[in-house]
Structure P
Amino acid sequence: MNLEQIREYIPFILEGITVTLQYTFAAAIVGFIWGTILALFKISSMKPLKWFAVAYTSIFRGTPLILQLMIAYNAIPQLTGYQISPFQAALLAFGLNSAAYISETIRAGIMAIDKGQIEAAMSLGIPYSRMMIHIVLPQAMKNILPALVNESIALLKESALVSTIGVMDLLRRADYVGAKTYLYFEPYLIAGMIYYVLVMALTGVAKLLERRLRRSD
């Protein structure tokens with residue numbers, strides 16, 4: 001290894017952390033909101049909504065994420081005439097893909113709630129929307145928090161795919177340094193260590209949240 005020759009490029013690589021986190025958190029928010037809606041569709045008594053959510057999940061889970069990213073970035077401009085930015089393309093592809101997985105997780109969490117609580121809420125005349133927001137979803141979130149964290153970790157690592165559309169994230173910057181210095185192992189190693197630290201930090205935050213949730217029970 002020859003870290004001395006790439007020392008001056010380390011700050012350049014570190015600047016990619018902000019870009020990586022920006023894409024990850026934005027996609028996570030979109031995925032969580034849309035995934036929650038899809039989960040409610042799946043447990044809905046309205047069959048068209050249920051069929052749509054099931055078909056949506058099947059398509060996005062059954063095709064590669066990089067293909068979805070390429071469609072968002074290259075095919076949408078062809079079909080619409082609108083030149084989509086790399087951020088918009090990544091947000092669209094990552095958010096919609098993540099929602100498919102999150103919807104299944106949230107659906108399972110909702111189905112795990114004791115039906116007696118739902119029946120009791122209905123007998124008291126509590127509207128369905130209030131029952132979901134104040135009774136069902138908070139309990140479901142406690143149960144599925146580890147699974148949601150795992151999805152966030154997967155999203156953090158998958159965000160490296162934005163390098164394929166020219167975004168200067170961690171991986172793209174490491175690749176640039178490799179091309180500049182003809183040393184690839186060292187910058188890739190640094191990028192890998194940064195990803196590992198970010199994942200461990202996210203895991204630590206999740207454990208703290210789990211402890212707080214247990215104390216609040």
Structure Q
Amino acid sequence: MSSDKNKIRIVIADDHTLVRQSIVQMLRQQGDFEVVQECEDGVSLVQAAIQKAPDVILMDISMPKMNGLVAIDKLLDNRPDAKVLVLTMHDEIEYMHALHTSGARGYVLKESSTEQLSEAIRVIHEGGTFFPNALTQSLASGKGSSTDDTSILNNLTRREREVFHLVVAGRATKEIAVLLDMSYKTAENHRGRILNKLQVSNTAELIRLAARKGLLE
């Protein structure tokens with residue numbers, strides 16, 4: 001077994017306790033992984049990622065308090081070098097594009113094998129990326145560019161993407177301001193710019209657009 005100093009340090013976030021504990025147990029059995037903290041929501045994940053400075057952050061997307069996509073943006077603001085691996089049940093290509101754009105280094109489905117997850121962690125730790133073939137092919141064909149209608153998030157700034165995901169998750173402007181540590185007026189301005197950029201008139205239309213693009217949890 002590897003010595004602790006040679007192990008890949010991991011912070012894991014998933015709001016389903018049994019799922020999270022099963023993954024932790026599996027990782028510990030590999031011998032070269034060390035889980036330094038478990039989190040059950042996006043807020044605690046961001047805090048742990050900053051405080052623990054793990055080698056790899058393994059996280060779900062659908063989490064309480066702070067959506068995983070927002071959490072990625074927020075932690076990358078504080079730790080631009082953070083290596084994020086998303087472990088999720090969402091297999092829509094639009095979701096993969098959104099995560100790739102947000103700065104995640106990899107994307108693994110929860111139905112994947114232990115070997116695939118372990119490989120993804122090691123690849124990302126070494127500086128590589130690990131995405132499904134469907135995304136690789138989509139990017140190669142140019143469908144991941146900002147000119148493609150399905151990749152609507154490419155037209156938004158990182159801060160606007162944070163607000164976008166909170167809006168479509170049903171958060172009020174006041175809640176968004178608190179979660180993202182900004183004034184109410186700033187949050188409202190971001191919401192307005194998002195509507196303008198995506199050419200929708202109101203929040204209901206924005207949510208319908210997100211649903212059509214597979215960007216709702």
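Each value in this text was obtained by applying a stated rule to the coordinates, not by laboratory testing. All of these numbers come straight from a predicted model, not from anything done at the bench. Cβ atoms are built from the backbone, for glycine too; each structure is taken alone.
Here are some notes:
- Structure responsible for 2.2, with distance in nm of label points 7 Å out along Cα→Cβ at positions 64 and 192 calculated and labels P, Q on offer: P
- A value of -25000 for helix-only ellipticity at 222 nm (-39500 (n - 2.57) for each DSSP H run of 4 or more, over all residues; to 500), calculated from one of P, Q, originates in structure P.
- Ranked by relative contact order in percent (Cα under 8 Å, 6 or more apart), structures P, Q are led by P, which has the greatest value.
- Label whose coordinates, when Cα extents along the principal axes in Å is calculated, return 71, 48, 23 (choices P, Q): P
- Structure with the greatest value (metric distance in nm of label points 7 Å out along Cα→Cβ at positions 32 and 184, set P, Q): Q
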